[in-house]
Structure I
Amino acid sequence: MPVLWKEYESLASEAIRHRWLASRFALQQVSQQSPLKLVKEPSGKPILLESEHHISLSHCEGFVAAIHGDVPVGIDVERISHRAQKIKNYFLRDEELGLLGEDNETLILAWSAKESIFKWYGKQNLGYKSQLCIRSIDFEEHVMEMELITSDDNLIQPVFFRLDSEKVLTWLVGDL
């Protein structure tokens, strides 16, 4: 059985299986690779075999997203909900809360942006609060400036977003 189908069979519910399958279909559409030769690095980052392109996937209830490019990419889609209220102190610094406020939409936006940069960076054990910091946000231009703090250096990267009443979509494209 192909690795992808083993992963599919291991998923907990039919709803998650449908989202998983839809995200792979979206990736197949953007990558033009058929059949899809997808594997995961030990960090969980997906890679396409026989391709030099970078990819990222996301899915949540009702939505999927996929991106692919010549340089590292990260994407995340999240349904607007109250769940970020419960964990905001886990992933946001006080100065970020001061910058963003505490309404559900901006908290989910902040979570999604940090998910996207985590996927773009592609390494495990990044602290969402200690190593990923939102430095600025421009709601008119739909972009925020994020800082990734590592032992080697600090990287500043723009994260783009779209936000509506149901969902938030964040993505970034760029060299490390």
Structure II
Amino acid sequence: MGPKFSKYTYQNAELIKHLDPLVREIFFEFMLRLAMRGIYVRFTSGTRTVEEQDYLYSKGRSRNGRIVTNADDHNSYHTWGLAVDVAVLWRIGPITFKALWAPHLYTEIGYLARELGLQQPIAGDLPHVQYSGGVSIKGLKAGKTPPKPKFIPWDRPTVVDRVVERITSKGIIPFV
């Protein structure tokens, strides 16, 4: 099985571009590793404003719907630009994808995340992946900065290098 990129690859890279500069490279590597493992994904959320986080927090509380997060405003790694939410995709046509709830694939995603020093820390929220570098939300609020992530990039097959070249040539990810 070769690398699997979806029509969302460029959107994923664009979302990564808006994360905290400290974690852009590690999340880009995470995206590439998912593709090299043959897992189609879409990053559905990255950095959120305080207003966006509060809006999500109000679901199932002061607004209709089910509760989707237990973190309000600055109590989410999303508002610090240190987290993404990942949706596993199932290919149903040449360019058509549908979200797929596949716990075994989220387990694989968690494995790849941990390999890089990322975390899937919230029980029951397998799509959530974050980098804390050991710094809690309380520490972030106090002005602490996580250490720069350290990882060794995987060797990339030529097809992956071509995708990386296309992403950088569009100016989406200039740091690769």
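Only the coordinates and a few stated rules stand behind these numbers; no lab work does. Small disclaimer: the values here were computed from a predicted structure and weren't measured. Cβ atoms are built from the backbone, for glycine too; each structure is taken alone.
Tabulated data
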| quantity | calculated |
| --- | --- |
| Distance in nm of label points 7 Å out along Cα→Cβ at positions 27 and 43 - highest-scoring structure of I, II | I |
| Winner on relative contact order in percent (Cα under 8 Å, 6 or more apart) once structures I, II are ranked, highest first | II |
| Test item: FRET efficiency 1/(1 + (r/R0)^6) of positions 67 and 163 (r between Cβ atoms, R0 = 30 Å, to 0.05) calculated as 0.95, pick one of I, II | I |
| Mean count of other Cβ atoms within 10 Å over residues 51-58 - highest-scoring structure of I, II | I |
| With FRET efficiency 1/(1 + (r/R0)^6) of positions 123 and 139 (r between Cβ atoms, R0 = 35 Å, to 0.05) derived as 0.95, matching label from I, II | II |
| Answer label among I, II for the case where mean count of other Cβ atoms within 10 Å over residues 35-42, calculated from the coordinates, equals 12.5 | I |
